[in-house]
Each structure stands twice: as C-alpha cells, then as structure tokens.
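Enquirer: The structures considered in this document are given below.
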Structure P
Amino acid sequence: MERQITIKLSTEDSLKLTILDTTTVDDLISLIKTSSDLTNFKLINQGKKLTSQDSLSDIDDLILMKEESKKSKKKCYFKNCNVNYLKLVGDCQYCQGKYCHKHRLLENHDCNYLNQYKLLEHQKNAIKLENERTISSRV
C-alpha cells in the first residue's frame, strides 16, 4: 500500500514523497538522493537520528538535516592528511591554514608565503646584525 511522507528541509521547504509500507530507511535515503541534489544528510524523527533498523510504518513527518563534512573543521589542511590540526601552534599566520604537528612549519606545508617570510626574516636579521656591529677605535 502506498502512502505519502513529508520531509521538512532546514530551508523552510518540504519534500513530499510517496512510499510503500515496505520501504526501509535505506530505501528512503536512496529515494531522497535521486529526487533531489542532497547527498550528505541525516533524517531526524522526534529528536532522534533514524537508523537503518528503524521502521517507517508509523512515521508521516521527518526532518532532514545536512551533515557537515568532517574534513572541513578538524583535519589538517595539507593535501591527503587526515590528522587533526593543532590548536594555536598549528595555525599558519601567513596562509591562515590549520595544520597538524607534521605540517605546522612553513617548509612542511609548502606555504605560498615561504619566500616572502624568508626575505622578511633575512632583512630583520641584517638590521639586527648592523645595529650590533662593533666599531673598533684606532689609537
């Protein structure tokens, strides 16, 4: 037997789908992915995330929430690195990236500002050495 289910999106829109009584949560997720451009989401019913073991027989309304990608916030910005970044010491003050213990140094994460940083530090060093230079007096 067919019935209609309403899925409320977080953008004030809703999606109405017709499903069979035998439809599983996994089938519903596949149906949502094919009927919309959503790919990374979770279904919420009465404050709980639906799992593949849950039944859809008594559910008429669901809430769809987008899940954020896990890489975007806690992982090192270096390509193909899955290690968590270090707070404070892993922040590059030049390229604004967040890096793990292996990639926190400018040389290790191939920072775009490495040459500018080296030039700036070289100039600072030259000024410091010039100021500390001793002048011998002739007697």
Structure Q
Amino acid sequence: MSASGRHANGEDGGPAPAVAAYRAMWKDLAVASAYADPEWPHLADHADDQALRLLRHGLEKAQAEDVVTKGAPEVDPSVMASDGNSVRLRDCVDESRWLRFTKAGAPKSDRTTSRSRADATVTREENSWKVTTLSVNESNTC
C-alpha cells in the first residue's frame, strides 16, 4: 500500500490510512504544544478545516497562558463509519503522559483528568487523508 492509502493496484486501503492520519495529527499537536506554537508548520500536514482551527485555537490559548506541554497523548481510535472518502473515529484520549508546564518549567496542575472522549472525521483530500473535524469533550468523558 502507498502513503496515499491505495494499494498498487488502485484498491482503496480501507480506513487504515485515515487512522494513521489521525494518529499523526496528535503527534504533530504534541510537538507544537511543546512550544505553544499555533503556527507550527506541520499542523496542516494531517489536519484541515475545523480541526486545524481547533488545534490552533488551543495553541493560541496555551501561548497566551505561557503554558507548554511535555510528553504526548496516547490515542487508540475506533472506526465508527467509513465510506471510502471519509472515516468517522471515536477515541478516548489518554493525556496522563502529556503534562502541562509553565514556560519557566513549573508544573501546571490545572488538568483534572487524564481521559477525554474525542470524535473526528478524517477526509480524503486528493492523495492524502486529513482530520477535518475534531471535538474533544470535557474531562472524564471516557
């Protein structure tokens, strides 16, 4: 299978490339969050539309609060629906190893949970998949 999610013979690779794009989006966010940088160039590699705006909004808020993160969230999405051009995912994002700190390095213990339900739509855009909608629910939702 190629990076585009298609097998060499042109068959659709199923939801696997969409799930990979979702996982990559969270990795991109973890790196951008380490710097609280809403303009991190790789955010748009795996996110677009509402999802990209949401990621940037969160990073703008972190930047205004002088907060950065260390570590990364753990994701394990489930496919809820797939139609060949879009995949709906549901996840329980584990943030227990994605910790918030002030830019001076002091722990910021304002997070009351380590798990949040996330719903996403990943859409095929030409030869790649991108998360186009994302909602991350309140604390302790999964």
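Only the coordinates and a few stated rules stand behind these numbers; no lab work does. Computed from a prediction, not measured in an experiment: that's the story for all the values here. Cβ atoms are built from the backbone, for glycine too; each structure is taken alone.
Enquirer: Which one of P, Q has Kirkwood radius over Cα pairs in Å, as calculated from the coordinates, equal to 20.1?
Expert: For Kirkwood radius over Cα pairs in Å, the value 20.1 is produced by structure P.
Enquirer: Comparing P, Q, where is relative contact order in percent (Cα under 8 Å, 6 or more apart) highest?
Expert: Result for relative contact order in percent (Cα under 8 Å, 6 or more apart) over P, Q: largest is Q.
Enquirer: One of P, Q was used to compute distance in nm of label points 7 Å out along Cα→Cβ at positions 56 and 96, and the result was 3.5. Which label is that?
Expert: On the way: P: 4.2; Q: 3.5.
Structure of origin is Q.
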